[in-house]
Each structure stands twice: as C-alpha cells, then as structure tokens.
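Please go over the structures that come below.
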Structure P
Amino acid sequence: QWSRLLRASGKSSVAAARDFFRQLEHAFWDFHYTLTAAAAPKRMAIIGASRVAEILANVLFPFWISQDAKVWPEYAKLPAQLSNRRVETAATRLFGDASRRGEFMKSLAHQQGLLQIYEDFCMRDNSDCAQCPFPEQMAKWG
C-alpha cells in the first residue's frame, strides 16, 4: 500500500488521493468499527470522506506545496466535510449571525483558517473576546 500512496501523493491530485483511500481494503476493518464490535452488514470505508478531507488539508496539500505544485485553486475548491466546536466558536466570534459566517463554513480552506484563528487567538484569550488581540492584528495587516 505504501508504494501506491507514494504514487498517488506524487501526482498532486485530489482525485488520485481519494481513489487511493477509497480502494483501501481489509478483511476485518471493512466490516468492524472496533476490535470488539459485531460485524456490520455492509462494507464501510476504512477511511471516510471527512477523514480524507482532513488528510488532504493537513498532510497532502502542505506536502504538494512544499514540492512547488500549483495546487491552491484545487485546495480552495474543497468543500468542508464536517464542522466542530472550534470552527463554530471562531466563526461565531468573528461574524456573529451575519450571513458571511455561513460562507466561511462551506470551504475546507476557510475552516482551516478559522481553526488557525481559534488556536492563535481564542485559545490564548480568557476574556471571551473583550481583550482579544485579533482585531488589532487585523488592523496591522490591513
């Protein structure tokens, strides 16, 4: 499997990576969630679509970019698969109930940005936004 992963990752292609993960098979894990779980009636993916999206965003795209692949347009088009509390918190703190909030929840790239903001600012600010340095930082960039 390792050589297939290397070939798939060397193509700088979302489709090739998804195909690689979709084709993974294992006699036991195709039908079990855990070691002790009863067998499922239908085969399930060893690595599901949301996990593949996370691998693309956090492993493969950074690797491809380090190899000078021109993959930003493909990365920007990836849809978000799942949300989580950290993404929701960052989006709510930045946009409240504004319609822009929803737009930032649709793209995997936007969600990755929200996660970075959450880690860099929300996790370091105990004032519940009152003394958050993010607006000041944005003013410096703008």
Structure Q
Amino acid sequence: MIIQLDTTSLPDSSTASTIPDGDYVIYSRALSNFGQKLAISFNGNDTYATLKPLGYSQDQIWTLRNYNGRTLSVSPRCSLHLQAAWGSEGVKVMPEGNYVWTFTNNGEGFIIQDGDMTKYWGVSFANSSTNITIGDDDGQPGHRWILEKL
C-alpha cells in the first residue's frame, strides 16, 4: 500500500523528524512535457541521480533514515551502503559518508536542502535524464518534491 506524504497528509511545518524511516519514491512536482510524473532515479555508484518517468522500479526506491532528528540520510534501496551526496553537478550517489539532508513541507511539496538549509534540490527542466541539481531555490515546482512511502 502506498501512503502519499504530501500537503494533505502532513502538517505544513513537517520536518525530517516527522518523516518515518522507510522506503519512498521521490518525484518532482513539475511534470514532463508529456504530463508524466518524474521520479528521482539511481544510476549507479559515483553517478548523478536523474529524473525518469515514475514507474516504481528498484532504481526509484530510496530509503530515508533519521540521522539526528533534524536531518535524514537518503540511500538507494538496492544499494544501502551508498548515499545521496553533494557532487559538483548536483546530487551524486556515493559511498556512505554521513551525507544528510533536511526535508520540509512548505504546503507546496517537500523542500530538500543540505543540513545547513542553504541550498536546494531541484531541476531546471522536467525532462527524463535531467540531473537533480543543488542550488538556489527559484520557488518553482522543479524545486518541490512529493514523497510516497511504500
């Protein structure tokens, strides 16, 4: 059963401490040009996470684990020894190294930021194979995410 964690199931002030540990798909609020939901997808060790059409495949399942009550680690379910980290071109999946992120529900979806809450996960264009970037928030749907707990 899928429990959607979005603006209707969590209070607007939801933070990492209110997100249960578990397996999730994370997809962009921005739809593709064809109206498809696009999920964050794992492409292998030492590679960048990209968007792909939502299909609930193993490469789209991420395990979220509470790190310190304020931040979460994000690991591909199929490779729990890896974590989403900060690479030079965006979200890069690397060997476990205490890489953690904040998740805040602002009423439009989840904002995913670094632990210091200075930069945001986002996409400039909602197209398949687009890298997940880390940068400034432009307030657009490409910087808001939906979490579905599996």
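Once mean count of other Cβ atoms within 10 Å over residues 46-53 is computed for every structure in P, Q, the highest value turns out to be that of Q.
Work out the source of 2.6 here, i.e. which of P, Q gives that when distance in nm of label points 7 Å out along Cα→Cβ at positions 22 and 110 is computed. Here the read-out was taken from P. Have a look at P, Q and say which one yields -14000 for helix-only ellipticity at 222 nm (-39500 (n - 2.57) for each DSSP H run of 4 or more, over all residues; to 500), as calculated. This value belongs to structure P. Tell me which structure, out of P, Q, gives 17.9 once mean count of other Cβ atoms within 10 Å over residues 102-109 is calculated. Source structure for this number: Q. Supply the structure label, taken from P, Q, corresponding to relative contact order in percent (Cα under 8 Å, 6 or more apart) with the calculated value 17. Derived from P, not from the others. Matching task: -0.48, -0.57, -0.66, -1.21 is the computed value of log10 I(q)/I(0) by the Debye sum over Cα atoms at q = 0.10, 0.11, 0.12, 0.21 Å⁻¹. Pick the structure from P, Q. Computed on structure P.
Since every read-out is calculated from the coordinates, none of them should be taken as a lab result. All values derive from a computational prediction rather than experimental measurement. Cβ atoms are built from the backbone, for glycine too; each structure is taken alone.
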